[in-house]
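Chemist: Right after this note come the structures.
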Structure P
Amino acid sequence: MKLIFLLFVISPSLWAYIPPTRMILQRLSENSGTGSYEIIKEVKFSNPEAPTIKETWKIENERTFKVTVEVLNSNPIQKLQYLYTGGQRYTQNGTKREISKMPVEQAERLFHFRSLENLAAYLTNLQVLTSAIGNLDLSRLNRTQGVVNYGLGKKSDPDSETKFPYLWIEQDRFVIRKLRFESDVELTADSFQTQPKGLYHPEEINVKWKEKSARIKTLSVSLKKWPADTFQLQNLENSQSFLQRLNPDQTTTEFYSRFR
């Protein structure tokens with residue numbers, strides 16, 4: 001009897017109810033909003049020589065969105081624009097249109113999945129889940145960033161240098177607090193705020209890779225009604241030579257090639 005009491009006091013998480021993974025992901029997708037949003041962000045890098053960046057995001061959903069990137073205090077103004085649609089990323093480099101797959105580590109898309117099926121497929125692609133929708137993996141309780149989270153993914157051996165992909169979803173609010181990619185890149189999100197039409201969006205996102213990092217601060221979120229041609233390829237702004245002009249250690253170049 002005493003043993004049962006001690007177990008209850010010491011390890012209450014053993015008795016906590018953990019909902020099915022499908023339900024956790026459904027709640028997560030419901031917190032991604034239902035409107036069209038303009039989100040303005042500021043990006044600062046750990047490298048002191050890197051410029052401060054302003055980003056203007058036009059978000060339709062996890063499949064269709066656009067970002068315009070500006071180097072602050074630059075003369076002339078340096079801009080980069082990416083359009084994401086149909087699983088591809090497009091940019092205009094002079095007269096040449098460049099097309100590539102949407103980066104697996106694209107760090108903004110993660111907060112805008114409105115479809116349970118698309119979210120589960122994405123997490124399966126990241127190897128956080130081992131199977132999409134049909135037989136979702138069981139979650140477990142973890143603690144990170146001072147809160148209790150549902151953890152999804154293969155548990156890593158703390159004594160091993162190899163870390164498996166893993167996702168932390170806050171237990172109380174069903175928002176993403178941390179994601180570790182297969183590459184060992186880590187994304188953390190803090191200070192979630194309630195925005196129009198059911199969007200819960202972090203005020204701060206941090207991306208760490210190797211010895212580099214980027215701190216992304218949300219400046220504003222607003223509802224927008226986009227013109228019909230907003231996400232058309234012919235409206236891409238010219239981004240020629242943007243990446244070539246940036247800081248010499250390539251922190252900014254790598255960030256915008258890899259995480260945007």
Structure Q
Amino acid sequence: MQRKYYQWTDDELSLLTRLYPTADKRFLIANLRNRKWSAIQKKAQKLELAREIEKYNDMSELLKETVEAYYWLGFLMADGSFTKNRISLAISGDDLDHLKRFREFVKSTNTLSKVGNNYYRLKCTDGSIVRALREKFNIHNNKTHNPCTLSGISNPDLMFALFIGFFDGDGSLYKNKKWNSFSLYIVGHPAWLENFQSFGEFLQQYLSKSLKCRHCWIANKTTSVPQNPEKKTYRLAHFSITNRQFIEAIKRRADELGLPYLQRKLGVLQER
């Protein structure tokens with residue numbers, strides 16, 4: 001016999017929202033017309049609800065004024081996604097250890113789920129922490145078109161850590177073997193140009209007032225994105241540093257602060 005499907009009523013949705021985090025499983029089933037537990041979990045997931053007994057995160061680390069917290073915030077601003085109660089971070093399988101490092105930082109035991117052929121995602125739910133982060137940095141659901149606000153960061157070391165995290169998420173380090181030179185490069189939506197300019201001005205003051213090497217502009221670029229491997233032409237904001245001494249100074253300061261940067265990026269730079 002086919003199981004009858006019940007439309008969710010407003011009263012049921014209200015009960016689920018209020019009691020799903022802590023109520024006994026049998027109580028919820030009994031008061032939601034004996035729905036299957038899997039159906040209740042599916043609806044709760046759509047509402048971004050989490051069971052307290054299943055929430056093994058300490059995302060409060062991200063609210064602390066530490067260089068590691070700001071490094072991961074920069075990484076999340078580049079590669080993460082935010083909803084009302086949840087942070088999600090997806091990383092290529094080549095950087096899976098880095099995702100595990102983030103999971104360790106937020107003290108999560110959540111499963112790393114595989115997405116596509118070679119991507120892995122971690123989801124962490126904590127409504128109060130996520131809301132505090134969104135308010136602190138003006139983080140939107142669609143942060144690609146709505147840049148985060150960085151003007152409230154007054155500590156230079158924290159701003160630098162955030163830049164390194166953002167670079168690890170959205171940037172690249174290219175080497176010209178012929179000239180033994182390097183280019184640090186970040187691209188993003190044109191709406192991020194002002195933040196890119198702020199990064200450049202900050203780094204100039206923080207590391208080297210004498211080396212004039214920052215450069216920001218908007219131009220078309222033919223590239224692919226993780227969501228679509230087919231190359232297309234996009235209008236993007238560009239940020240570039242081509243002075244090797246400046247890039248070496250960036251890596252040196254990142255090492256001094258003990259930032260957990262990706263070895264395949266700054267880690268490949270060997271100072272002369």
Structure R
Amino acid sequence: MKTTIVQKLGSKSPIKNLRLRNINWVVGLNRDGLEYGKNEAVLNFHKTEAGEIVGIKYPGKESDSTREKVFKYDFRPKVLASNGEYLPDLTFFQIWEALYKNIPETDEGRALLGVIFYRMAYMIDYAEHLPLESQIEIKLSSNKIPTSGYLGIDFDLFKTHLGRWSAKSTWAGMSLEAFLYYNDLLALNEDVKYWYRSENLKKEKWKADGVGRVNTMLTHLSVIGFHSNKMNFASLIERFSRSKGVCAAKTDESVLICSPFLTP
């Protein structure tokens with residue numbers, strides 16, 4: 001696998017435009033006649049080698065107008081198992097639990113999985129994912145189905161390196177492939193949420209900083225760092241507490257966890 005170079009945030013960073021492109025795609029979804037809990041739409045984008053279908057369902061619960069804080073464009077990732085049943089939505093605890101239980105035991109395996117989450121944080125080598133026409137749940141009229149897609153992880157770049165982990169359905173009931181796509185869409189929703197909070201609730205310009213996608217994926221990386229004894233337990237817990245459930249790996253920690261696949 002090719003080496004990844006450490007990335008930076010900021011107004012000139014390539015990730016800013018990539019994140020905005022995806023945020024604007026979500027904002028542009030037609031929601032006419034849709035309401036959380038009553039009439040929701042499902043768009044599916046990816047079929048895994050294990051036969052799962054990964055997509056999104058919207059509007060999400062945080063779009064409910066009766067809430068104190070409303071996030072208009074909220075959605076949630078969904079995974080349709082090969083048996084035709086939807087898997088339950090995951091909490092962050094369930095995600096971290098599944099991740100921790102399935103982290104490879106070898107240094108190389110941990111580093112490889114870690115650099116995948118690092119690349120997801122910074123949207124490196126992302127590809128467009130269009131709706132699967134045969135996999136759209138028609139609660140949308142034809143003129144509401146988007147003709148463009150979101151920029152997401154390209155699993156094909158990694159699957160030859162992942163071997164036996166890729167199809168095992170032990171990642172919260174899904175394959176690793178579905179688990180990564182699920183988390184990628186979750187990270188997109190986090191970006192949409194914090195963009196909306198800045199631009200619409202606080203009436204200030206979105207900073208495109210680490211809050212949202214980047215910190216979410218780098219927190220996953222911290223879990224791998226703890227598993228591989230490359231992050232201190234007390235420091236991890238203190239940062240989780242101080243940052244309200246987020247503990248993004250710092251640059252030097254990321255390099256240590258992902259070595260030799262990530263270099264300064």
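Chemist: Once percent of Cα pairs over 30 Å apart is calculated for every structure in P, Q, R, which label goes with the largest value?
Modeler: Comparing P, Q, R, the top value of percent of Cα pairs over 30 Å apart belongs to Q.
Chemist: Something else about it: Of the structures labelled P, Q, R, one was used to calculate FRET efficiency 1/(1 + (r/R0)^6) of positions 99 and 155 (r between Cβ atoms, R0 = 25 Å, to 0.05), giving 0.90. Name it.
Modeler: R
Chemist: Between structures P, Q, R, where is distance in nm of label points 7 Å out along Cα→Cβ at positions 59 and 123 highest?
Modeler: R
Taken together, the values in this text are just the output of simple stated rules run on the coordinates, not laboratory data. From a predicted model like this one, the values you see are computed outputs, not experimental measurements. Cβ atoms are built from the backbone, for glycine too; each structure is taken alone.
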